[in-house]
Structure 1
Amino acid sequence: MANSRVKRIELLLHKNQRAEVLATLADAGAVELEPAELEQFAELEHPDGERAKVQRKNLSRIKDALEYLERFAPKLGFLAGMSGRKVTVDSSTLKEYDRHFNATEVSERVLAVEARENELTTQLARLNEERELVASWSNLTVPPGSLGESDSTVQMAYSLNRSLFASLREQLTAAAGELYEFAPLSKAKDSGQFLLVWHKSVNDDFRTVLKGFDPAPCPLSGSLTPQKQLLRLEEEIASTRSELEATLKEANELLEHLEPLYLSLDKTDTHSQGEGHVALALATEETIYLRGWVPEIAITGVKQILKRLDLAYYEFRDPTAEEDPPIYLHNVAPIRPFEMVTDLYGRPNRGESDPTPFFAFFFALFFGICLTDAGYGFLLAGIAGLMLWKMPLAENSRKMMKMMIIAGFFTMVVGLLTGGIFGLDFRALNIPEVADFLDSIEVVNPLKPGQMFNFFYLSLGLGYAHLLIGYLIGFFEALKQKDKNEAFFRKLPWALVMILIAIAVGLPMLTGGDATWAWYALIAVGVYVLLFSGVGDNSGLPRIGAGFFNLYSGLSGLFSDVLSYARLFALGLATGVIASVVNTMAFDSSAIGMVIILVVGHLFNLAMNALGAFIHTARLQFVEFFGKFYEGGGRTFAPYAHSINHTVLKK
């Protein structure tokens, strides 16, 4: 199916209706709002954005409050942790919960507690640091404030490397004789603090000696001795710790508001987005002009909603050639999960078809070929189904899990057809019934002698068909866009080349028939490419020169593109070989070792090869397949809707 068309929607409403209209549009979840810039109404102004600023501020405060409270919340389990904290609530409760809950007030309380905790934590760290410093001078028996000069003496306390004490005393004695007193403050070998008293008459000589050793003066001050200072600090630390514990207790009590705050976060996020859209609209003193896009399939429902609002004016119309509408994809349920792969490459542009229906089957099939193990396919589908069932996932994550379920099913089918179930040899395990069943449905087994190259040829053959479909789609896409040169001179010839090569090579092999005519037809198509593929070419080469270049690059590109599908063979073979090696190692071990090796080995093999299967399968779509018909670059349709990042509605 082509990407669904969208239509322009324009709304004119009274300013008093802004909240009701935004709520209604969010409920609908089908309208993408965009800035309104109209040259013919250049004199109009954008509405006051003060409400948007208030909502953004509230949103930021709620986020900060939740970030703080998360520290005290119970840790999430592994599965829940992958999707983040969610609140499951029914729609009626969601609409009514904030009647008795003021998110702004609660957020301010939480942030005030956080600020107080930070203040107390900083204060406690400072007090502990101060206590450590004071404790290092606890042997000083005089108040630090009493140190200094008196009428006839100078009393100071210093710290110095204890190994220098003897040298210091020797020089002090030489300079002052007996006019000083040197008293170490501790007998401990690692203590370098000492009290020094000297007579003022030798002050200059004394200070000259001290300057040479550069001892650090006591950093303490005050009228209390260090011991008394320690007692005071211990009291302050105990008081601060007590207050901090009370603050943390209050923070834990505020956890009762965690879930309502998460609901408020989503609700405020919705309001913030809505007011942001209004701030980019156009307005008069009494009215607001909004505009956006609506998918065609949603127009009927949106009209029914708008009729209830009694708006001044609303209109739907087709986009003009100058407008750049977003791209809305709408596929049937089995194909919809693969839209995620399309989004990885880029939405189709305005004139292109949605490539998802064309590659979905091949993506699942190629993924299955890369794994080639029914057991791995069963595990992959089971794990994806469990996550889909148990985890409240975002939309893209849900698409991913659904896609893995489909890919797991294809892997199971491919695994059965290639004889792969956890790499086990059921005949060697003496389970002939299973072995006979697998042999009866087996198409090709890459691990059996003589069948490896059959698997290789099968991979290339599927790739060949994949590329042919890409060229045919490219032909019809070019016709749709009325580019006849591209359609008839650069797409159709290569589709014919691939068809004729398949006939010329395959017909004699399958039926023994004569395919000489196909070779002649192939030469004729080559001449056609040579003569006409340069029509409309903008490379600057002469037409025949462009034809030669296109013929050479086309043939060499086709050859290399087909060979790219050998990665299917390589990955499928690697999965089977590694699974067999894991089994061999496990069966040669003890019972406990066997269980550990089987579980760890097969899970590792599944994880690594599933990742490789996704990456290489996506590459085959993006590079080989899309290159034949798809450009991409469209803008994704992003409707204004309720934010549900943390909200799960009960069904």
Structure 2
Amino acid sequence: MRLIPIPKEKYEEYRRDLMFDCYKWDPQFLDHNTIAPYALVITKEEQEELAGLTEALDKETRAAEVFLNEHPELAKPLALPRSVRKEIKHMTNYDAGQHVRLMRYDFHPTLEGGWAISEVNSDVPGGFAESSFMPLAAGKLLEGEYSFRSFGQAMVEALAKKLPEGARIMMIHCTVYSDDRQVMEFLGDCLKEKGFQVIYGSADHLRFTRNKAYSILDGNEGRVDAIFRFTPLEWLTEIRPRHWKGYFSTIALSCNHPIAMYAQTKRFPLVWDVLEEGGVDLTNWRALLPDTLEVKAAKGKEGYIFKPACGRVGEKISIKEACSKEEYKQILKDVKRHPKKYLAQKKFHSKPLIGEDGREYHVCLGSYSIDGRHGGFYARISDTPRIDSNAADLPVLVEGNAFTQESNAFALPTHNEEEKEIYKVWAPWGCDWVDWVRPVPFVEMERYTKDYRIAPTALPVVSFLQENIGDSAILVDLPGAEGVTMGMALAKKGFRPIPIYNGPLEQEGAKAMVDNQSAAIALKKATPLLATLELTKDAPPAFLTDRNRLQQFQLMESAYDNSWDVFPQDLPSPQYFKDKGIRKIIILGKTVAPDLKKVLYAHQKKGLEIYRTNGYEAPKRVRLHKPRRND
């Protein structure tokens, strides 16, 4: 196993191709680039070993699920949410052969030699496009002979074996998150190529009658043959869709069925003794997963870390060297307060790989299983042993043999080159702040169907600017195309407009909460003007967002909710702003929107001053109050 660098002179093109051709719409998280400048290359022997371990673990996991489903009393020590435990009784008709079972086992090389697994992503594993198209994009740029196993191909084949030609598949996800939509759109496009009908919808858009599933999504009503769920089951307990109980008993093919929660909880090892007494073989799990205990049982023991039972993406794992002092203190406080929501696990020693720059990188190699068969790899690397949201994605290639997709029927898709050129104008390589330009509106341009009379040259007068705001960043929070035209007016004053529009497109034919096309089309029409402006490399930023994003009211239950929020990860950290000489953030809008209050309160706490202007008057300083838990 080794890291091979993407050629530096080709990295810009590679990163852009991943966004436009490989469904990689989240290339930045806070200050971290999530696209690694490396490919991970493993040997044929390592591939065969990991594939064998994956299938062996999967056999044990599925046998454990059957046992646990027959003994629902074991759900309580697993710390499954109470609302989930109430519905387990409806899974009496579960038939593994009727559904498609998808899991991802996360492997780590260790200093002691061999492998350790940190968990199984049993419920809704991600990384689909990264494990399917990313290797193709990297393979075009690297010298040598490589192969890989395409997850997308394996997944479509598994569904095709159990579904009739032309079946209707509903891709259930949190429709307000473009990060979820990118995963669903990748797989949805692959399924469409095979002749399946694909509907993008939320958990609320399904109804169940006599255990059959029906879509109520506007313009997409009718019987659904299969459910591909990407919304985590424990999130459903918080979202509380009215008819979510039907997911437990439906006879519609499900990937994944709610039975996945038995192994998804990290407290799964705490019932192993009972499973083995019941005849379930867990030999491979015992060999690869570090010793796992109740929190209280680990008291006084050395070398144990704490993990949340239902944690995801490495969150709240108490690896001290990977946490800030504040985060580590908060984790320990929460463990003490809620010990049953955590577990203690013996810490393994991750073996780092050395990059071209001499730095050490820790790797997590996710290995998929689909109905018991190995389905490809998904890898992430990090500077620390904790692989979390700050980690970067990288393709996995197997050395030896000519570069091939191993009979993958999917060619690397290509977008209109005009879209990439438009993006390059808004995010010129090497300039400050451009890493935060969200690709979503640019990638989706070819799907836009609406037409607007937008004249970006009729720019508003910028009357609020003062001579002393060179240390300021501006956050333009205006409706639709107004934000773009104001951004262009600021660009003529020397600010670099940074679009952070992140609203997903609606499902075709359905009524949507937000018109996410108007601002995006305004970006396209403003591009020629922006291309003529000579902005400096270090021009201060004007972040552009759409005030209409907050139309989060339910027009009708069948509407497609594509409203969206600005989250902390969509902006630079407070420290990054300070390092670039920014001391003030000026919000240009009628009020400070609720989502911006949440994000900017943390910036205020770190010493940045927050101002607001309506666009006419001089900015006035505002004091943001600590958001309430339910805000």
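Source structure of the calculated read-out (mean projected area of the Cα convex hull in nm², for residues 156-251 alone, 6.1) within 1, 2: 2. Here the criterion is mean count of other Cβ atoms within 10 Å over residues 100-107, and among 1, 2 the highest value is seen for 2. When helix-only ellipticity at 222 nm (-39500 (n - 2.57) for each DSSP H run of 4 or more, over all residues; to 500) is computed across structures 1, 2, the figure -19000 traces back to 1.
Computing mean count of other Cβ atoms within 10 Å over residues 12-19 across structures 1, 2 gives 16.1 for structure 1.
Tell me which structure, out of 1, 2, gives 27.6 once mean projected area of the Cα convex hull in nm² is calculated. The correct label is 2. Comparing relative contact order in percent (Cα under 8 Å, 6 or more apart) across 1, 2, which structure shows the greatest value? Max of relative contact order in percent (Cα under 8 Å, 6 or more apart): 1. Taking distance in nm of label points 7 Å out along Cα→Cβ at positions 172 and 596 as the criterion, the largest value within structures 1, 2 is that of 1.
A short reminder: the numbers here are calculations on the coordinates, not readings from a lab. Here the structure is a predicted model, which means the values were calculated and not measured. Cβ atoms are built from the backbone, for glycine too; each structure is taken alone.
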